[in-house]
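S.K.: Given below, in the form of structure tokens, are the structures.
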Structure I
Amino acid sequence: MRKTTLLLSSALVAVAGFAFAGTAAAQDRTVVIKGFGAKSGVVRSFGINSEAAMRAAADLINSQGGVKLGDGTKGKIEVEFLDDRCTAEEGISVVRRIASGPALVAIGPGCSNVAEPLFGVLQRKAGDASDSGLQFPIFTDVAIKGGLAKISEWAFRNVPSEIDMYNALFAWVKQTRPDLKTIFAGVEENFAHSRASWYAVMKEAAPKVGYDVKGEAKWLLEDTNFAQQVREIKAAAPDILAIAAHPFTTCGVLKEMRRQGVKVKLLIGLTSSSSMETLQGCAKEAEGIIIPTSFAPVTKEAEAAAAQAAKFNGSLDLHSAGAYENMFILKRVIEEQGVLAKPDTVQADREKIRKGLAGLKETDGLLGKIKRTDDREAIKPYMYVHAKDGKWAVLHNPLTN
């Protein structure tokens, strides 16, 4: 009897051990979220900061218990970030590799010239059996060229509307600086975002409030000599110079303006240049430049997020803040849609995430509520910042003024 009892007890202990191990395994289920963007080249800061933001958000979510899955277990988020080098071919290749693995969703890309063709390889209309396009959800945090999400029902974006921001900015400048009459631009001609931001956004917005557009000087993202373009700016003698360019060439032009002694009454910059990279490259020359942005550490949530990202060697700006917000939006969608995160439910889980993102009408953002549109875009709060004493300072906040 004693021997039988000992054997039975051992068996019960073993069963309990297996049960505990099974529970622990269930608790440790992994939710794979991939990021991708430029981590090399001129705009590498996009990818570096977005990766830091994603890892910071995942660390916070995991430390608070992770994500509740559809069967009641908890999942921990696993993040991996891939470099697409800001090229369309590499971006498409990266996403195809991601989609062939266990990832449930991807956050990216950083460049509009990647996002536009990439969205084109996704299934255009979800559930269309005749469309063999990739059925994988992409939630973009950086690429900001207008209207791209409409390309595919698997594409979603959490980026601000530059049309709204620059329309409001020019109206505000006209009201507060009635002495300014003319505007000229400098444009990165070979970068989709820069081109669209001048020709389809700023150049359309400025005349609506009465500015006389004098033209534009053009250069390439890779250029390092801007002498001729600055001579064109000098000849136009505008009151306002709008620089539709990213930090590297923005700084190149501003330094050349200083060398040639060219001054204007007001500088307006591209949304993507409201970053530390601009101030690190040319703080003195950029002094006073005004840029609309959807992020600044002006709320407790934004301050905490910026501090969290700094732990992962990144900084938050209007781009990487989107990546941070996306992680928490995805946590909400995963929990609401009952995602299981099992090896045999990957495609079903991707469809649940697509459906959940498509159904969102409002999400929480670092500056307040973010509205979601029927075409899978975001309407985000924004403000105007200017470069002051080597830092970005809030010049005007429509949320409070």
Structure II
Amino acid sequence: MHQTDVSPMARFATPDQLSALADVIEARREEVLAILTVICTRKAAEYEVDAAVAALRGAGAEVAEHRPPRVSTIAVFLPSNVVLYSYVLYALVPSLYASRIVIRPASHVRATVTRLHALLAPEHGLAIEIRDETQRQFVERTVSGATVVVFAGAYQNAERVRARLRRDQIMFFLGSGINPIVVTATADLDRAARGIVDIRLLNSGQDCLGPDAIWVERCVAEGLLSALDRRLDGVRYGAYDDPRSDYGAICYPGIVRDIADFLDRHQGRIHRGGRIHFRSRHIEPTVLVWDDARRMEILEFFSPIFNVGLYDDEAAVVETLDAGKYHERAMGATVFGSTRRLESALSHRHTLTVDETLLSIDDGNAPLGGRGAMANYIAVDGTVHPEPILLSKGLSAYLPRLAVEDVSA
């Protein structure tokens, strides 16, 4: 069943249309924020609106640079967070070179996505549809006929979808990484603590850029933990729509149970926090400390958990962050107090930032991600290419040009 079918005003969008839509979002900002703050904090929603508007205004230049071929249909598995930003990146911007986009929202944010689409569709008039289908139905009814598939979600689910693709279809997988942060002896500890808290508490920790491992050189561990304590002493818990709230309740199913199990297993490592209010789904910001960072248990926490591990030898950092889970889920990484050796080692597989978190380079018109196959990849003609993702660039590089029209024509 189609919840919303929009008849297109034109076969393809124009950059001017998308810029005008950015103006509309700015003008109706409070309406957009009211929709978003059902599933995320006001601060996260503000960040998302700003990022979405910037991506719309930069879309024309992006497509002019990469010159993607025009395609017929893009099928999109929309993620369960950053839904406005994702709607912009995987539907509105691609409408410059795709004549039709069909979206399946994640089930527990479907109502929010539908409200956003109902607000924006009359303004853009593009051939973007929201479908209320199970994942299996969407694969059988829509993905099977699409030229391009965008899957934002869990790696295991993406692999099941990829197994059903024809060799002439292209799929973009956008998952999540461990996004390690390394704090060396030369770091500005207050700056590092500020960056760590800001990115880990974004949307109460429910963001795919959040760090699941924080490596700290042992000689500055006490100083960093003190700086984190000072920073966390000032954060405020509250309702999603309260602009004063720094974090709020957990929105996503299963997270509270998973974190309760994790904290129960590692009670002795809790430096601060550790309390969970089950009725309100409130997980207090919790810092755990591991004496050996190489032994940290790594989860996709999706919550305000600060998983801190100590190290003595830079060689151990380099070796560990290019092996095992870190290798498979290489996406982003940050170093505070960087060294040439760390930068060289981490930038090989990760999008790397130095003395700033990944939030500082979040640009919807530029590739983002790493070279870990469980973090993100482009799949075409039976081959997986783990690399940073930007749809226009990936299509230009990988999609066969047979019987397609260049977008600049």
Structure III
Amino acid sequence: MTGRCYRARWVVPIDQPPIEGGWVRIEGGVIRNVGAGVPDGPAEDLGDAAILPGLINAHTHLELSWLAGRVPPAESMAGWIRTMMAARREAPHQDDQRAAASDALATARAQGTIAFGDISNTLITAGPLADAHVPAVVFHEVLGFLPAGADERALRAADAVGDAVRPPVVAGLAPHAPFSTSPDLIAAVVREAVARRMPASVHLGESPEEIELLRSGAGPLRELLEDLGVWNEHWQTPACDPVAYLDGLGALTPGLLVVHCTQLNRRALATLAERGAVIVSCPRSNRWTGVGDPVLDAFYASGAVVALGTDSLTSAPSLDMFDELAAARRVSTVEDGVLLESATRSGARALGLDAAYGRIAPGLRAPLLAVDVPVGIADVQEYLVAGLPESRRWIGV
């Protein structure tokens, strides 16, 4: 019998209930067998621990890691953006930004995250992710509220990210948000992503100010754009919610990652589900930026795939997905196993990685995560989503 076998008090496969007294055999970096009771050969006993797949951070901005501690919580999205933009004007050399991103990546990996959906304006994170052999999608973020040259900008963005990435990192595109990106540019970026079979992501329905802008053409976000000198006087107020707006642009394509969604009603969420979009929630970031808690129960009730992300260190104190799970649990009544699925299998599906990651099943890849579980814990899933795990290590490396 080749490879290594690990047994533990719990195995948490994700696609089936936790296995008490379970074991996993890994050969050549691939899961070969999973079972309960007596292992199929010699096994390393991990004792009071849970074996689970690595967590998936479906939305973060690693390139902003150098801003950690420089952007305090805000009472509104517009206020947070102004503070963040002011801080970015003091940006260090790109080498220092890249080093901060690499450090944040290493910490997140040590905390149990195996794959990332990373939003990048500069593409400086593509190298560190590939150097660390981290499966990831780097979404090249495009924004600009003025309408000129949308098709050319989308083409250049797709070429740039395609040139920047190398395996196991793949290229994606991201029109930033309705309040920062012209309708022509949103549509052009999504069209280019579809044409090249790239994953795509967009911030949507994040703040009350975004809703106000789309419905009335007024409010703090318009004032921000005017102050920046990028307001488009010819922009026509769509007078609708963000989902209807993107739908009218033909931008709600299957698999589109729609991030935040804190202000969306049930009808809008149902439309996302019908179009095959994936909702990515970042509860801690939503509180930090003053937009309120996500309506997680409604996200799940819509029937859409729901994944989780941390956003960046400008709007969250850590990139630890266990911290994000705990925050999600505080604002949701869904079952703990459903939340764990969002942080693993659904995140892998969102990033196109579900053939290799997100579950413990034969044919999927290692490494796996081992988390120590205190004696006396009867509900391992409740423990894992409560934000308590301290001792974590990778196995099958």
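S.K.: Given that mean count of other Cβ atoms within 10 Å over residues 32-39, derived from a single structure, equals 20.0, which label among I, II, III identifies that structure?
M.R.: Value 20.0 for mean count of other Cβ atoms within 10 Å over residues 32-39 corresponds to II out of I, II, III.
S.K.: Right, another one. Looking just at mean count of other Cβ atoms within 10 Å over residues 96-103, which of the labels I, II, III belongs to the structure with the highest value?
M.R.: II
S.K.: Thinking only about distance in nm of label points 7 Å out along Cα→Cβ at positions 240 and 344, which of I, II, III has the largest value? Can you show the working numbers first?
M.R.: Values: I: 6.1; II: 4.7; III: 3.9.
Going through I, II, III one by one, distance in nm of label points 7 Å out along Cα→Cβ at positions 240 and 344 is largest in I.
S.K.: For which of the structures I, II, III does the calculation of log10 I(q)/I(0) by the Debye sum over Cα atoms at q = 0.11, 0.14, 0.15 Å⁻¹, for residues 48-279 alone return -0.58, -0.95, -1.09?
M.R.: On the way: I: -0.68, -0.95, -1.03; II: -0.72, -1.04, -1.12; III: -0.58, -0.95, -1.09.
Only one of I, II, III returns -0.58, -0.95, -1.09 for log10 I(q)/I(0) by the Debye sum over Cα atoms at q = 0.11, 0.14, 0.15 Å⁻¹, for residues 48-279 alone, namely III.
None of the figures in this text is laboratory data; all of them are computed from the coordinates on show. Worth saying up front: this structure is predicted, and the values here are computed from it rather than measured. Cβ atoms are built from the backbone, for glycine too; each structure is taken alone.
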